[in-house]
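What follows is a set of structures to go through.
Nothing in this text is a laboratory measurement; each read-out follows from the coordinates by a stated rule. This one's a predicted model, so the numbers in the text were calculated from it and none came from an experiment. Cβ atoms are built from the backbone, for glycine too; each structure is taken alone.
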Structure P
Amino acid sequence: MTYAIGVDAGGTSTRAALVDAAGAVLGTGRGEGANPNAHAPEVAAGRIADAITAALGTRDPGEVRASVVGMAGVSKLSDVRVAAVFDAAWTRIGLTNVRVVADAEVAYASATSAPDGTVLVAGTGSIAGRIRKRRLTGTAGGYGWLLGDEGSAFWLGREAVRSTLEALGRGLSLDGLPSAVLAAALGPSGLDVRTDAERLAAARALITTANAEAPVRLARFAPLVSAAHDAGEPAAGGIVARAAELLVANALAAREPGESTPVVLVGSVLTGNSPVGALVRRGLSGLEVLTSSDGVLGAAWLAAVDAFGEGVVRPVFP
């Protein structure tokens, strides 16, 4: 018997799956986050190695023909010192054929077998990627919170805070989104705002709180925007519409004119009942728009293609 292993290593969790040529999932492993931008390289590599070891069980790692690790923060491996840490982890567990790719590649592969297309990611951050022969060959957006991340949860949260500050400063109603933001940021005392002096004090407190935290913490306000949108609040509706507009623009920028390949949506801002996701689908009407399913199965399938060739069965959990 020979096998393939796929790993989906994100910022908060890591999952591994061992598959055979028939697409059967023979073993799984799970661990904490392994993004080397968020965790020390030794920690991230160790967590991935441990998840792979759990998926292997008692099987001989020498029987693994190919491994694909989809990793958030994969660019960190461009540092030769960081790459050496991961190479040492593969050697320690007996693997010699590990291919590390961007998490966007495994997310795309989880939704379609098409070799070419576009992946649009909007979670805490955002990026659009051009996929060719199942490899990420170009991007639009994805510059991080300071330079981009348009339409992401971070972006939505930032706009929610800015909208709240505008309401406070201009004497507008604080019902709906502003009250929700103030309560989330400042606690119940944030809702005790009646006079101009109290508005000014609340605005200063909100600015201080937002700037005291890591910028990506603004993403925690994103669900408040969705809830206010669903309640029919105009300010939230404008934020949602602008987020969708920016994400659609990045998706189209990553594509060639007239391209008819699939677009795969990934991330909390685009999936489920997200109002941004609904508008993005509308903006991409006429194209085949799919939703990423399970990144670890996308990674496992890519590894199986490497190991057993095109046409291999896509793996599914039993």
Structure Q
Amino acid sequence: MRFLLTEEQREFTRTLDGMLGASGTPAAARAWAAGERKPGRELWARIAATGVFALAVPERSGGVGPLPVELALAFVELGRHAVPGPLVETVSAAALLERLGEDAAREAWLPRIAAGEAVLSLCAGGPYAVDADAADAVLVVRGDTVLETDAHGPVQPSLDPARRLSRPLGGRVLAEGPAVAAAAAHAADVARLATAAQSLGLGRALLAATVSYVKQRTQFQAAIGSFQAVKHRLADTLIGLEFAQPLVYAAALAVAAGAPSAGREVAAAKVAAGEAGYAAARTALQLHGALGYTDEPDLSLWIRKARPLRDAWGTPADCRARVLSA
């Protein structure tokens, strides 16, 4: 498959990249990790103004989508800038609501998601919800039932401090019946696609930061980037990211087309991008030396996201099993 971005898509990613680069995302991420929501919500509103959340919402509900390809491109940039918050969970919650067929639930949340006025988390297939303490509501999928709640247990520690986990509690029934399973499966595919795109962007940012660093750091009167072992490590990292990128794009196209193979293609993209992002984090950690082990440099915000993103919405083993399924 040959995939080339249109000029509109390129301009969209440039606009989003420029906006995020000027928005102080590291400070917002640190504040979010400390439980201070205001900078993160202000950043959320700026992201919404570029149309990112509207991409996950159908036109009849105030959005412009669903547009999985553009959504994937947006999440590459969100990963590149380490934006905090339940971004994946909000767009996958939108995908769930759109498929449920419950008019009241759709109209209560989807226009607000598109406008950036609502932050949702989604708990499906696991005990924890991401950033339930910051979300306006958590949608919980249990069997053939979807619950809505704003109650949660204590926040649990996470490898990524800006990724706060807690158990949702209670809730009122939002929808139930056989349609829930199909809607939840689609929402999970959207979540895996967005997470894969985030991992890809995260890996790109880590590789760029590491290349810049090895050009400056010297040993034996030479930049360490001139050492053959360092070059090989960086080349391996780049190859992993280059291999993952077309898989992410292909998965987005499959979801957009509603292809029967979409689930397997999304799982393949999730494995490749998650492993590539994690490899980029390990490369950055090693080649930055002792700086990589501290929280003071902003680089730690990217490094500590890599493994949680690799394992979120399906571990590599789970996704490989999905790829191999009939």
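Listed values, structure above:
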quantity: Of the structures P, Q, the one that -20000 was derived from, the read-out being helix-only ellipticity at 222 nm (-39500 (n - 2.57) for each DSSP H run of 4 or more, over all residues; to 500); calculated: Q
quantity: Read-out percent of Cα pairs over 11 Å apart, for residues 74-121 alone, computed value 73, structure in P, Q; calculated: P
quantity: Comparison of P, Q by distance in nm of label points 7 Å out along Cα→Cβ at positions 130 and 218 - largest value held by; calculated: Q
quantity: Relative contact order in percent (Cα under 8 Å, 6 or more apart) derived as 23 - corresponding label from P, Q; calculated: P
quantity: Among P, Q, which structure scores highest (criterion: FRET efficiency 1/(1 + (r/R0)^6) of positions 154 and 226 (r between Cβ atoms, R0 = 30 Å, to 0.05)); calculated: P
quantity: Structure from which 6.1 was derived, distance in nm of label points 7 Å out along Cα→Cβ at positions 26 and 202, options P, Q; calculated: P
quantity: Structure responsible for 0.97, with Cα Rg over 2.2 N^0.38 Å calculated and labels P, Q on offer; calculated: Q
